[in-house]
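Structures are listed in the sections that come next.
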Structure 1
Amino acid sequence: MSIIFRYLIVIIACASLLAGLQVPNFADQYQKRVDAHLREVSINLQPFQDIADKFFKGDMALLIDLNRKSDAEPLRAEGAAIEQMADRKQRFETEMAALQTDMATKAIHILLHGDQEILEETRAQYSYNVPLDQEALVFGISSVAVLLIAAELLFALMRFAFIRLSPLLKRSLHRTQKHHPEE
């Protein structure tokens, strides 16, 4: 094993450990943003929920419908605004429910189905740190193992290809030299 190969493996291991440690940190920051948005929209929607509780037995849809069907343009606009807040609250409640799981499932959910608005906010204001809790260490070490195995397989495949192609290249070079002798 060459010294360059050993250093390359060490660099891959260090980089994957640091990257792996960031996954739980990113997920935590993402989840905190979802929670903050959910709390904010819940507070903003609460006065309308109180009205729905008082006049419509808690059915926000009836309040929205009443406003939407009003002859007054301001009330129709208010109905649209209330509906938008109610939809937003539902979106964040659904997202919070999806995040109540183990780290691996949470990371996959965020990667494949994360809320785009929250993902952009989290990326824009992400603060790097190296958490040393059990979850982060397990995720970091797992990422090291996966990337090192992948690197070893890639290097083994390259060595195999080189060994298999080397005789073919030599024969081809030898034939080329026979047909075109140097002058």
Structure 2
Amino acid sequence: MTLAWDTIEAVLAGAQQRGLAFYTYADLAHGAAHGPGILLSFDDEWVDEWWHGRSLFDQYGARLTFFIAYYPKFTDDEKAKLHDLANDGHAIEAHTITHARAPSYVEARGLRAYLDDEVVPSIDLLRADGYDVTTFAYPFGARTGETDHAILQYVPEIRSVAFTYSGIDDSPCPY
């Protein structure tokens, strides 16, 4: 994980002090986000770390979204912990199979290959394991209008990000 637990706790406490509701991306997709709130998400494969944060999330009544990459390599223990997080009220969503950058992948192999190799299996494997996948998150926020249009045929919501860190040339994503 790229954030320290004390930083995460400060965000959770600040949201609670301000009376903000905690929403997930599934809440947005299902029209269940009403009123002021905060939407927190974590990406990739850090299930053990997230699972250890359960008591902290519970302390603040926080519901988060976990965007999952690398799911085929998860162990049975990691999959069980992910189910624990979902049972706690957190959303489990798709984030590709190998954390590939969409524009680069599409340029090298084509849109159909990106969908068939990265997007659709990411969604289908999670759904097969019982998760209500409503949202796809682009690794590194890297996207195009072409990929957006294609992915919206499989899920109702897409998440991207933008980085505006001055003085940093690289993406803050660890991969």
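FYI, it's all coordinate maths here, none of it is from the lab. Please read all numbers here as calculations on a predicted model, not as lab measurements. Cβ atoms are built from the backbone, for glycine too; each structure is taken alone.
Miscellaneous remarks
- If helix-only ellipticity at 222 nm (-39500 (n - 2.57) for each DSSP H run of 4 or more, over all residues; to 500) is computed and equals -30000, the structure in 1, 2: 1
- Comparison of 1, 2 - label where distance in nm of label points 7 Å out along Cα→Cβ at positions 32 and 120 is highest: 2
- Here the criterion is distance in nm of label points 7 Å out along Cα→Cβ at positions 88 and 152, and among 1, 2 the highest value is seen for 1.
- Given 38 for relative contact order in percent (Cα under 8 Å, 6 or more apart), calculated: source structure among 1, 2: 1
- Winner on distance in nm of label points 7 Å out along Cα→Cβ at positions 16 and 160 once structures 1, 2 are ranked, highest first: 2
- Structure from which 65 was derived, percent of Cα pairs over 23 Å apart, options 1, 2: 1
- Here FRET efficiency 1/(1 + (r/R0)^6) of positions 56 and 72 (r between Cβ atoms, R0 = 35 Å, to 0.05) was derived from just one of the structures 1, 2, and that gives 1.00; the source is 1.
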